[in-house]
Structure I
Amino acid sequence: MNNLYYVFGDLLNLASKQFKTPNGTTIGLRSAVEFLNIPIQCDFHNAFNDAFYTTEIFKKLYSPDIDPITYNKECYFKRIVAPKKKVDTEGLLNQFEKMYNREMTDDEKSIIKLSYIMGKTNQFLI
């Protein structure tokens, strides 16, 4: 499995060239279906339905002159995953107790932890 090469065609790129879209832009699946007057029979963004529409587009655009692209997964760099950082929750709570010069209640500790998580997930960025 390590040395497998995948042959594929970038069908939406091919459709974009056929419809002469501006350089660097690729039309989406729905647009290709509409441009080619393929009847919309089912929802998009469903693996089975999208495969059906892709097949219908391919049937309309097929030409023996299409050159498939060979994909070799070993040619692409693997993403370096940074080690997960662990929050010193106890240290965070101790800092609040030090700042307010008192012990935090269980409710306050819960609010501090929740606030930290909400900030970490960027929920309140403007």
Structure II
Amino acid sequence: MSKSTVSVYFLISGDKLNPGDVTEKLAIQPTKCWVKGDPILGKKRLRIDSCWLLSTGDEESLDIGEQLGKIFVLLQDKKKVLVKLANEYELDYQFNIVIKIEEGIRPAISLDKMMIKELDELNAGLDIDLYIYS
């Protein structure tokens, strides 16, 4: 019996991004990172920008707030550093939420005021993707 899952990704991207600098300044190991021009595995294309990515991975959940909260906790004391990095390297911040629905079990999709404030303080975008399997 499959369960619905939620994963949250925090992406830092930009042409001038140096993933090593971001890792050092945040003191957080990324889930993945790449540099503009790197080959994309299994494709005949190159990366169009540099990226530093932090992810919860797929987790069974009935509320996206759980996974989003985990990423916010990791970034909690890093806001000033993130704002400085964004200005210095012209970076974009994005939170991507991926919901995979199994057996009609739909996790709650809501953002409380604190979550919205966090997104605003980082000038971050938000993307929510739904994949309905059964």
Answer label among I, II for the case where distance in nm of label points 7 Å out along Cα→Cβ at positions 47 and 87, calculated from the coordinates, equals 2.6: II
Value 5.8, calculated as distance in nm of label points 7 Å out along Cα→Cβ at positions 23 and 111, assigned to which of I, II: I
Structures I, II, by distance in nm of label points 7 Å out along Cα→Cβ at positions 63 and 95: label with the highest value: I
Origin of the derived value -9000 (helix-only ellipticity at 222 nm (-39500 (n - 2.57) for each DSSP H run of 4 or more, over all residues; to 500); candidates I, II): II
Answer label among I, II for the case where log10 I(q)/I(0) by the Debye sum over Cα atoms at q = 0.13 Å⁻¹, calculated from the coordinates, equals -0.59: II
Which of I, II leads on relative contact order in percent (Cα under 8 Å, 6 or more apart), largest value: II
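Taken together, the values in this text are just the output of simple stated rules run on the coordinates, not laboratory data. Worth saying up front: this structure is predicted, and the values here are computed from it rather than measured. Cβ atoms are built from the backbone, for glycine too; each structure is taken alone.
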